Structure P
Amino acid sequence: MKVSDAVDRRASIRAFLPDPVSDQTIQELLETSARAPSGGNVQPWRVYVINGDAMTRFRSFIAERSPGASEYPVYPPNLHEPYRTNRFELGEAMYAKLGIPREDKESRFAHLARNFEFFDAPAAFFCFIDRAMGAAQWSDLGMFLQTFMLLAVEAGLDTCPQEAWANHYEAVTEFVGAPENEMLFCGMAIGRRDDSKPVNDLRSERMPFDQWGTFL
């Protein structure tokens, strides 16, 4: 598979099949992903994999807890244009695929809550970072995670990166046993997409080049 094909295929999947993914496959993908760029070769990512029996235990554990505030702002306050519209349009397109109208707030919240079920994915991991790290190292996390997602496509798998888990940071930290110096960044659902679910047909729009790129 060409890299460009993997980039085009990758999407944030919100409905997974129950087909298991082996620990070996996940470890191989993570080890290869660690070749992602990292300033000064710091390699700031810290990963905790949830799979098999651990996923069963985690789902029972998290169902008894309520999400709260995130340790970091997932979006800047007072998000301005064009970013506000980009986010709004994606949300409306997703709920249209789900058949949930704007006025049905209960169903919208119920779908958002599925984040905390990993959208039924059979496997997942949590990505943490040492609290001593700065913005540059957070960008390293993005490169590592994107590399993982593209390699997953090559392996016939699908993913969903989930910053929503930052709202459950205390419970996640407790379950995985992360030390106090580590901060939860996101979760990553792993599995195979359920093609029978219309939400997985969602393809987010991208702004045209002339709105964000400049040749000098």
Structure Q
Amino acid sequence: MLDEKITFDFLNLHLQEPVALLTNWMMCAFSIYAYSQLKNIEKGDVLNWRSFFLWFSISAFFGGIGHLFFQYLDVYGKFPNWIATTISGYYAGNAIITHITYKATKKKYASFLVIKSIVFLLAALVSLKFAFVAIDAIITYIMFCGVLAWRFYKKGITEMKYFICGVMVSLPSVFIFFLNINPHRWLNKDDLSHLFLLGCIYCFYLGAKKRMENKTILVSSEKMIAHI
């Protein structure tokens, strides 16, 4: 069967899914790199994107552990990944929300983001099903990094195109996961989804980096004007 898990023994340990470990840690390594490249700006979207990559790296690290040691930890070993995934999604959504100018509207979106994240995470932990975490991430990315980002792009914030592109790149992973598409034992639905997500966070990094560069230029210009 194509969806049969790959198992192997190492140091008297019964392990499984080495490719899932590899693809998860690829995402982890890139997220750490992205985090290190974004400056610790005090507030705004760049700070949120920095937090996104930090939590995404934690999520991917424990995601690999959860797959590798599943025979010992069972589904409970995936809880750290699920929790960190939810938190990273929150920061991605919040990064886009920072561009909303009306306080009442911003508060509504922020409240929805928090409530949605908590509800789906609790549903996942109680039911022991990752599907709820996946649905939460899908709603966050499409609604905030897709639809809202598109609105801001139309208003002239050109960096939003990178976040929109990231959402588009990640969309195949949705169908791969829910349709249970397993091309090969060494490239199952989890492995393939991770590769699309790697492309997604790369696009997010490009957008966040561009936002950081533009903010740095703006701050430098303001300081020059202040000294004139």
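Read-outs throughout are calculated quantities, based only on the coordinates presented, and are distinct from any laboratory measurement. None of the values given here were measured: they were computed from a predicted structure. Cβ atoms are built from the backbone, for glycine too; each structure is taken alone.
Work out the source of -0.33, -0.89, -0.98, -1.21 here, i.e. which of P, Q gives that when log10 I(q)/I(0) by the Debye sum over Cα atoms at q = 0.10, 0.17, 0.18, 0.21 Å⁻¹, for residues 21-148 alone is computed. Checking each candidate, the match is Q. Source structure of the calculated read-out (helix-only ellipticity at 222 nm (-39500 (n - 2.57) for each DSSP H run of 4 or more, over all residues; to 500), -11500) within P, Q: P.
Work out which structure the value 3.7 belongs to, where distance in nm of label points 7 Å out along Cα→Cβ at positions 53 and 109 was derived from one of P, Q. Each step should come with its number before you reach the end.
Details: P: 3.7; Q: 2.2.
Value 3.7 for distance in nm of label points 7 Å out along Cα→Cβ at positions 53 and 109 corresponds to P out of P, Q.
Please state which of the structures P, Q yields -0.57, -1.14, -1.18 when log10 I(q)/I(0) by the Debye sum over Cα atoms at q = 0.13, 0.30, 0.31 Å⁻¹, for residues 85-140 alone is computed from it. Derived from the structure labelled P. Here FRET efficiency 1/(1 + (r/R0)^6) of positions 5 and 101 (r between Cβ atoms, R0 = 35 Å, to 0.05) was derived from just one of the structures P, Q, and that gives 0.10; the source is Q. Among the shown structures P, Q, from which was the value 1.00 of FRET efficiency 1/(1 + (r/R0)^6) of positions 29 and 45 (r between Cβ atoms, R0 = 25 Å, to 0.05) calculated? It traces back to P.
Of the structures P, Q, report the one carrying the highest value of mean count of other Cβ atoms within 10 Å over residues 69-76. Let's see the in-between values first.
Working: P: 11.1; Q: 13.9.
Once mean count of other Cβ atoms within 10 Å over residues 69-76 is worked out for each structure, Q has the highest.
Name the one structure among P, Q that Rg/Rh (Cα atoms, Kirkwood Rh) of 1.02 was derived from. Attributed to the structure labelled Q. Largest in relative contact order in percent (Cα under 8 Å, 6 or more apart) among the labelled structures P, Q is structure P.
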